[in-house]
Structure I
Amino acid sequence: MTVRARLTLIYGAFLSLASALLLTMVYLVVRIVPPFEVRPADPPDVGRFQAVDVSRSNFLDVLLWACVGGFVVVTAFGLIAAWIIAGQVLSPLSRITAAANAARTGTLHERIALSGPDDELKRLADTLDGMLARLEAEFQAHQRFAANAAHELRTPLASSRTLLQVAQANPAAHDVSTLVEELLAANQRSIDTTEALLALANATHAPLAPEVVDLTAIVADETHSGMTVHLEPTSVDGDPVLLRRLVANLVDNAVRHNDTRRRIEVTLHDETLTITNTGPVVSNVDQLFEPFYREAGRIRGGHGLGLAIVRAVADAHQATLTATADPTGGLAITVSFRHGPAV
């Protein structure tokens, strides 16, 4: 039985019960009235009227049948009205179901976009619309990630194949040691990309076993000479391996994308880590944390996953990650651990 049918029966049953109680009360009240007779107030005109005597028993019989007929009419009307009203109330569920079925088949761009008062169904539809939007964004991000990962892994393999084919076609024209170095470099690139992908997956999906971590010691280990470093004693709850990866990637990013000014400043204060460097002007700050994103004008190199891993580690530790571009060039990345222990 559908929800609409069940609601119709429930509404109809309550209406029928209410009408039955009301009619029963009317009948009982009339029944306890003392016996009476109904006669014309004036002597009837024999030519026009006939004397009518209405007994109490006759009146109660008529009233009983009137109550039964009224009960049938009210019940039928109540069921029809309940069916129509239930259909109107539940009509948004059809749109919600259609959107859910479309999402199940992979169509994530459709939205319910329910209008009307801000009731429970409207809030449910808005929640599902938000969920579909997030799922669509995540699905598109996963598609881009898979395509970029395949490209990053295929490129060094294709380079290795080309080197081997050229050497095979003319062995005498190639030095073995040079060929080996080029093949090792291509192989190392594949290894670096694979390890970065594993690190990203671990930071995104692996459960944390939080412990008290001396963040100051980690930052001190990962920074280099020539950097301006301001550290305060700071401990946070988290995974020491992932936190070390976060700091190392931030430092590597600052070094890799620096310019001739060569200024890098590292500050750890009040459970907030900030790494600032000079470098080219950054236009798309938000996209810097997307996997495999490389902004035009920034120094190429690496696998394009460093800042994506930073974001995943920050999210796993419930930390706030922000990036601010300097109009004159350079970037300041801040990780704040002020939101309490990681869970």
Structure II
Amino acid sequence: MKLIIHTYNLKLKHPFTISRGTRTQIPSIIVELKHNGVSGFGEATANPYYNTTTEQFNTELVEKRDIIEVFSNKTPEAYWKYLQPYFADNMFLLCAIDEAYTDLYARLKELKLYQYWNLDLENLPQSNYTIGIDTVENMVLKMKEKPWPIYKIKLGTQEDIKIVTELRKHSNSIFRIDANCGWNVTETIKNSIELKKLGVEFIEQPIPANDWSGSRIVYENSHLPIIADESCIVESDVQKCYKHFHGVNVKLMKCGGLTPAKRMLTKAKALGLKTMVGCMTESSVGISAIAHLTPILDYVDMDGALLLKDDIATGVTLNNGNIKFSKLNGTGVLLNE
């Protein structure tokens, strides 16, 4: 098995702002694993919040090439278990390798990934489209530019209720709110009352990730479901979210790939939690991997590639929130030349 490394700088259509800052471009690294003329692909993007850079990714991949290139017909689950000790401090990179190997494994079996997992495509959730923090006028323009059945609205300002009130005047679509840890407990409970009146479906990670006592208070008093994001990073976090959140949003890069994400979602369902997978701002490589988990999800946020000025790959596509799978096997990805 051969490792091939591709690096890109993904430029965004619009500056993208959340409560932690603004970005106009996203450095990305694509891991390609090739065996017998067949390739699988995975992605990791740089993220200042998690102290990741593509330079660091590239250095570590080169240093650990011999470890990665071992191939002995391991299942993706066995390969992840083999890799994890070597990449325990770099979940983003572990994710890219896991995605690539899982993609490759399914392609070698001439199966689409959801087929390998024995999942069917009935009743798939629609993906939301994200509106970053901006002036109300610009947020309205972005909604008009991209009519969509579900919007995720990034908040964390002093005017959040006013923003959603104004946006509601321009759309009957479902609203989801993501405050990215930008509120406190009292603010969250108070906002949940007003946001419910405005047709909001749920609130994602309103308070800081490590405030578990605050999360329990919000969980017990919120007028809307609360979904964990920054509080649910790795597998052990799912149990902690029980009776602190109504659901979990699993991110592949944060937890180390498709393999642990699937286990986390299974655990969440067993606990009665709503299941969601979210994306970073990433290309169709990472987004296509997410799509194959949608048969076991209640909600999905996989609009990352739609936010790009130019995508670097083809794969799974979204049409008005609806998921269309590629005709290719594995995750269905093909890098653009």
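FYI, it's all coordinate maths here, none of it is from the lab. Since this is a predicted model, take the numbers as computed values, not measurements. Cβ atoms are built from the backbone, for glycine too; each structure is taken alone.
Some notes on this structure:
- Ranking I, II by distance in nm of label points 7 Å out along Cα→Cβ at positions 291 and 323, the structure that comes out highest: I
- When percent of Cα pairs over 23 Å apart, for residues 163-306 alone is computed for each of I, II, the largest belongs to: I
- Read-out Cα Rg over 2.2 N^0.38 Å, computed value 0.96, structure in I, II: II
- Among I, II, structure where relative contact order in percent (Cα under 8 Å, 6 or more apart) as derived comes to 19: II
- With helix-only ellipticity at 222 nm (-39500 (n - 2.57) for each DSSP H run of 4 or more, over all residues; to 500) derived as -20500, matching label from I, II: I
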